[in-house]
Structure 1
Amino acid sequence: MRIMNYLRMLIYFVKLLYKNSFMIRSMVIRDLKQRYVGSLLGIFWSVIHPLTQLILYYFIFAVVFKIRLGPEYGGTNFAVWLIAGLLPWMFFAETVTRASTTVVEQSNLIKKMVFPSEIFPIVSLMAAIVSHLIGLTILISFLLISGYGISLQILLVFPYMLIAAIFALGISWFVSSVNVFLRDVGQVIGVMVNIWFYLTPIVYPSVRIPGKLQGLFRLNPMFHVIEGYRMALLGKINMDITNLSYLLLVTVIILVIGALTFRRLKPIFADVL
């Protein structure tokens, strides 16, 4: 019975996306324009920001702390390895942090009319995907030009991107709906994302994690997203089916929890806002 309810909920959200596809597209374009309006470099700021972070992290961890990669990434430049992990994380972090306050920020629409507020976190997700695809295209172009080369394994980056997007959407639905009632959630999520960053092997290789903590760190879904991106982009290691299966399971659970929470709280948004 529960499975049927979940399937009906999934069908409902798919229909919602299809029905409001034009509105979502328009809101994504408006969001991107508002973010970069009046800027000389425009959307290229979405590349400049991660580039400055890359330089900073590279200097701290490669130059100051002299962190070296494990043998599984032998011959890979640390900067390339680093950005292959930073790209999916920035995509995830931007989606979750921006979506956490999106329902509150659009309170005027919710109070004035019957509005499909589920699409607000989706708009944040789609806007983040645009920036992410730009960064991904630049990295792949660099890999080709610099002689690193790519293989068909690089196509696996798209399933991992989809999984990361669904995982981020589930969290976004949950925090954006709860934030309507507990406004501190929007602030807490920013702190949690910062802590989560350092608990994920992004600026340090996973082999540096002490053996006793390896199992605990691998419970982190973003651990497997980051490793999946590096596996696909750098082609140094093979896909781990067990880790992918775990990632898929957790992603589905988070999506269901987020969707159910949003759907249950949505009818009283207007009263609280």
Structure 2
Amino acid sequence: MKGVIVDWAGTIVDYGSRAPVQAFRAAFAEEGVEITVAEARAPMGLAKRDHIRAVLEIPRVARAWAKHHGALAGEAEIDRLYHRFLPLQLPVLSELSTVIPGALDAFAAFRARGLKIGSTTGYVRELMDVLLPHAEKHGLHVDSMICPSDVAVGRPAPYMCFLNAMKLNVFPMWELVKIGDTPADVDEGRNAGMWTVGLTRQGNEVGLSVEEQAALPPPELEARLAFARQRLGRADYLAESIAETPAIVDEIAARVARGERPSR
């Protein structure tokens, strides 16, 4: 194996991927349309402008927008929401983007195996310019970081993964593993011809902090985990946390050594 390409929020920082949800809900509320946590989370992993478009295409949200504004949202409204979102997101990045437990150890294990570490994100460069120094201050360093603005099209297109591979000088793509916590992450890796790992408990699809999970009745937590497993079911492997991924990469390496490739 040559390397891993990781997502950011919900994968290596921001347990539960909570920072984007707050900002999306606040941006829509400022436009007079309330969206639920589930609606804010549904398209997570996409570039943020694409995310806003996807939320507006949810039938209930589309109806609520048309009722309040007198017409469905168009490109001008998407732009307006996007420009509302950015300043709302910036203040919560440092507050909620703490390194996820197990991420530093996983990175150390990857490097001990000689793997390079790339990364992709739904965050634009303006947001990553805040998040990246915060993560590095806490010991989390990647070898390459690609934003949607660096390529023609963001997730689920494979271009951010391809650009990472070019910057890291690694190939073929089947000797790379994509790790993320959303269906968009999984599809990005699959479309790039990579092995994929979907993270359930710690990521967007469960969407709760460690403390919130501990407070849930076990049946409710299991229902959330089952939902996450279903949402991420296209991945080659599922794991509850980033801490489990070095062992998965070892298993993938053994399969590649036997001549196996990701099945599509």
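Laboratory data are not the source of any read-out in this text; all were calculated from the coordinates shown. Quantities reported herein were computed from a predicted structural model and do not represent experimental measurements. Cβ atoms are built from the backbone, for glycine too; each structure is taken alone.
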When mean count of other Cβ atoms within 10 Å over residues 208-215 is computed for each of 1, 2, the largest belongs to: 2
Highest-scoring label, criterion being distance in nm of label points 7 Å out along Cα→Cβ at positions 32 and 144, among 1, 2: 2
Per distance in nm of label points 7 Å out along Cα→Cβ at positions 16 and 80, the highest-valued of structures 1, 2: 1
Which of 1, 2 leads on mean count of other Cβ atoms within 10 Å over residues 152-159, largest value: 2
helix-only ellipticity at 222 nm (-39500 (n - 2.57) for each DSSP H run of 4 or more, over all residues; to 500) derived as -15500 - corresponding label from 1, 2: 2
Label whose coordinates, when log10 I(q)/I(0) by the Debye sum over Cα atoms at q = 0.09, 0.12, 0.15 Å⁻¹ is calculated, return -0.39, -0.68, -1.06 (choices 1, 2): 2
